[in-house]
Structure 1
Amino acid sequence: MISWYRPDERAMQLSVAHRTVYRYEEPVKYSAQKLRLTPRRDGGQRVLSWSIHAPGRRAEQLDAHGNVTHLLTLDAPHREIAIFVTGTVETAQGEDLMRHEGGLSPLAYVAATGLTTPSDGIIALAEAHLERDGVLRRRLYDLAAGVCEKVRYRPGTTNVDDPAAAALARGEGVCQDQAHVFLACCRSAGIPARYVSGYLCMDPTASEESASHAWVEVWLSDANGWHGIDVTHVAPAGTAHCRLAVGRDYLDAGPIRGVRRGGGEETMDVRVTARTGEGQ
């Protein structure tokens, strides 16, 4: 892939440790997990070190969106799957636009999906912020602020299958919900936009807990590039954002998605530490 990384620019190092453990009340006969846990090598990112530790067999491939994916399969009975990711990524400061990478056209990100189908409320929100005159970037950040006003951030109020319309109607959600509502608004206005999964790396002195994060990238046709927007923080995605995967919505870009046979009730324990430090 072509990268816009420039080693002579000021850079930031992002250190990540991500642990996901699935536990089952009964033995699972077979499970398959698709892992999108390897940082993309575009958008000013350079992987310094990265490792994934998990049981079973893994097969690596590049999907249509340009994401590095691993298919993890376990065909022996098991009651737990533990996946550990550690590594360091360097991000360059400078360009706020990214070239288009991957086999799909930017127009592939203008069609609605099951999670981003616009409701009347979403169409009204899009018209209120995107149908105004003025510079598109400014209108996009006005839309981000409008989404955060309509969908207040509140952990634990949603699940991964909730569509944008449900999040808007509920009036609260997490970063994933805010990203989906933003995408639905853009697409209803004919603007290509895509979902991004990754990490927002905190300053070492920050008191906030680290977590996986979701934001968006919008195609600016006049500039011929993608511009990242952290909807939750109404701010540009910058050097503290580590990009794992992009897609039309969470289902295309979620870090871990899988199927299984058996197992009964499932519990999941996720712990993430993502911190920043200046590059050398």
Structure 2
Amino acid sequence: MRKIFAFVLCFFIFANICSANENFVKNYVVFPSDISVEFNNKSFSRVLAIGDIHGQFMRFNSMYEKVGVNDKDLVIFLGDYIKGYKVGEDLKTVLWLMEKAKQDNFIFLSGNMERNFLRECFDETGNLKENKKWALSQELLNTHDNELIKKVYDFFANLKFYQEINIGDKVFVFCHAGIKDDLPLNELTEFDLMYNKNFYQEYNGKRFVVIGHRPVQVAFGKDHTVPVKVEGKNILMVDTRCKRKKGYSSCVNVLTGEFWQSSELSQLK
């Protein structure tokens, strides 16, 4: 009886350990627990990277509520905020982002979707055109609010292309799609930063790069549904195919590798 009890006890301890570790990126190198990050003369205890949203606001929000973001967090969005499978939430998503952009602990990077939207939906004088390819175009036109349209244009046009941060003795680069091994960031092209789908295969640099853009399900197979630290490379991939019906919205604390994802119920929305 004692042996059975001991076995059951060991089993539950092991199960709890596994459960406790299941929300951490596999093979991720963790920083010391007392480390903090200095940015813009402020100190942050977490650095949170959020993958592509693609207008799935309800799905994104189900993830975001789990994270418990506060003013001690530096929050970096990796781009592609619009144009997913579900019509009607692009504008809701953008309005939420624009409100958060008023806080100095939020950083918003551009994705290829934002660049494409600006090129395809605004004329040379900055006027919004109807473009049936983009739900956000119609949503904005339906507001009949020229001031709001101008604010959305300015928000997209002023998004950063990348963010570099020193964490401990490592240089982290956050961007939508990728960089080049040794090329200075200010010499990178728009293609490098926001369009290259093969970055995770090509890159062998020392800088640690955190990206969205290429869903892990596409890069590594449909069974990969959580953020991935690419084996043998300084790359963390955070896009878990939020734009698709069976995808997820994901966030990773790059100091610890802990991640959060949207709930299973969000798959039914």
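Among candidates 1, 2, the computation of mean count of other Cβ atoms within 10 Å over residues 48-55 that gave 13.2 used structure 1. One of 1, 2 was used to compute helix-only ellipticity at 222 nm (-39500 (n - 2.57) for each DSSP H run of 4 or more, over all residues; to 500), and the result was -5500. Which label is that? Checking each candidate, the match is 1. Assuming 12.2 is mean count of other Cβ atoms within 10 Å over residues 32-39 as calculated from a single structure, say which of 1, 2 it is. Going label by label, the one that fits is 2.
Determine which structure produced the value 1.9 for distance in nm of label points 7 Å out along Cα→Cβ at positions 104 and 184, calculated from the coordinates; the candidates are 1, 2.
Here the read-out was taken from 1.
When relative contact order in percent (Cα under 8 Å, 6 or more apart) is calculated for each of 1, 2, the greatest value falls to 1. One of 1, 2 was used to calculate distance in nm of label points 7 Å out along Cα→Cβ at positions 64 and 232, giving 3.9; which? Going label by label, the one that fits is 2. Looking across 1, 2, the calculation of FRET efficiency 1/(1 + (r/R0)^6) of positions 152 and 168 (r between Cβ atoms, R0 = 25 Å, to 0.05) that yields 0.10 traces back to 2.
Structures 1, 2 were compared on mean count of other Cβ atoms within 10 Å over residues 40-47, and the highest value belongs to 1.
Once distance in nm of label points 7 Å out along Cα→Cβ at positions 72 and 160 is computed for every structure in 1, 2, the highest value turns out to be that of 2.
Only the coordinates and a few stated rules stand behind these numbers; no lab work does. As the structure is a prediction and not an experimental result, all values here were calculated from the model. Cβ atoms are built from the backbone, for glycine too; each structure is taken alone.
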